[in-house]
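So, here come the structures, one by one.
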Structure P
Amino acid sequence: MKKKNIKTKDFIDGTFLVKQGFIGWLPFIFLLLLLIILYISNRYNIEKTAKQIDKLETEIGYLQKKHSEQKGLYQKQTQMLELEKVLTDKGIKVSKQEQKQIILIPDNSNKNKK
């Protein structure tokens with residue numbers, strides 16, 4: 001086997017590109033370049049997705065805290081004493097009497113007379 005040496009002159013003027021050995025490797029080199037480009041674009045998309053996930057996790061934490069605060073505020077405002085304070089500020093008095101229920105019974109005596 002002959003060992004082919006690439007001379008500096010061949011490399012500089014580009015004649016090594018037209019030799020049979022290099023031309024045989026061109027499909028492999030193009031495939032390798034394509035795979036490198038796909039790898040780089042995939043890494044970029046993964047990093048972008050990871051940043052979006054981190055941002056959404058931060059937002060979820062914020063919204064959970066906000067929800068807890070709003071729920072506590074709602075429960076506090078719906079307690080009877082708080083309602084009474086708000087209503088007295090607006091001039092509405094809360095009744096202290098027990099509520100009574102009135103049940104209306106239809107009168108069936110008119111139907112029997114006919």
Structure Q
Amino acid sequence: MGAEKRRYRRLDTDLEARVKSLSDPGSEPIEVRIVNLGPEGAFLISDGDLVTVQSQIALDFRIDSYPKEINVIAKILWHKKTNDQRGMGCQFVHIPLFEKNIIIDYILRRYAEHQARMGS
């Protein structure tokens with residue numbers, strides 16, 4: 001999904017996360033990295049397999065400003081496969097409001113820290 005279609009800004013990140021396909025309950029979780037994060041979705045890179053487009057996943061990750069693991073249900077919308085990156089774009093379809101606000105606060109704090117470093 002292009003940035004012009006998003007309602008919220010995304011933050012470039014490098015967060016460890018786990019993905020589990022909800023359509024295959026017996027599958028093992030996949031280790032991924034969240035390379036950009038917004039309150040309504042994320043882009044995940046993977047060294048291993050990619051989850052099928054339109055599949056729902058359980059996505060579990062941590063951010064430094066919140067002591068608990070964040071758990072969301074997301075839908076894989078698209079894949080990106082290049083020589084240097086394999087990844088999946090996902091939209092959150094179920095995220096508790098409290099955790100969505102935690103992500104928004106995290107993004108706003110990171111942008112504020114970036115602006116302070118840049119002297120703006």
Structure R
Amino acid sequence: MDTLKEIKDGVLVIYFTGNLLGEHVNGPILDEVKHSIDAGNKRIVFNLKDLKFINSTGFGMFMSAMARLRNVGGELILAEVPEKVLALLKMMKLDAVFFISDSEADALERLKLLK
């Protein structure tokens with residue numbers, strides 16, 4: 001699993017590639033979320049376009065990140081979710097919990113409304 005991050009319009013965008021399967025990946029991502037919140041940025045997009053597979057540990061990390069952000073009035077949006085991952089989100093009824101956007105641009109536009 002590799003991640004790349006950048007700030008776009010004041011929003012932290014984290015790009016996921018490969019497989020999201022274990023704690024060794026989750027810790028650094030949750031650290032990024034914490035640093036972003038500490039820096040005053042409570043808006044994050046997880047771009048999943050190149051995510052190949054995710055297991056329950058990965059979904060747990062998504063839930064932790066979202067909870068941390070919502071606890072401080074922030075928001076997390078999942079963008080460009082691959083069909084396989086979207087099917088898992090729907091099967092676990094997590095599509096009702098997360099904001100899911102078809103495009104990164106749409107996610108950024110949505111988050112502009114949240115300051």
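Each reported figure results from applying straightforward, stated rules to the coordinates on display, with no laboratory input. Here the structure is a predicted model, which is why all the values come from computation and not from measurement. Cβ atoms are built from the backbone, for glycine too; each structure is taken alone.
Structure summary
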{"item": "Answer label among P, Q, R for the case where FRET efficiency 1/(1 + (r/R0)^6) of positions 72 and 96 (r between Cβ atoms, R0 = 25 Å, to 0.05), calculated from the coordinates, equals 1.00", "result": "Q"}
{"item": "Among P, Q, R, structure where Rg/Rh (Cα atoms, Kirkwood Rh), for residues 64-103 alone as derived comes to 1.10", "result": "Q"}
{"item": "Source structure (of P, Q, R) for Rg and Dmax of the Cα atoms in Å, computed value 14.4, 50", "result": "Q"}
{"item": "Identity of the structure behind -6500 (criterion: helix-only ellipticity at 222 nm (-39500 (n - 2.57) for each DSSP H run of 4 or more, over all residues; to 500), calculated), options P, Q, R", "result": "Q"}
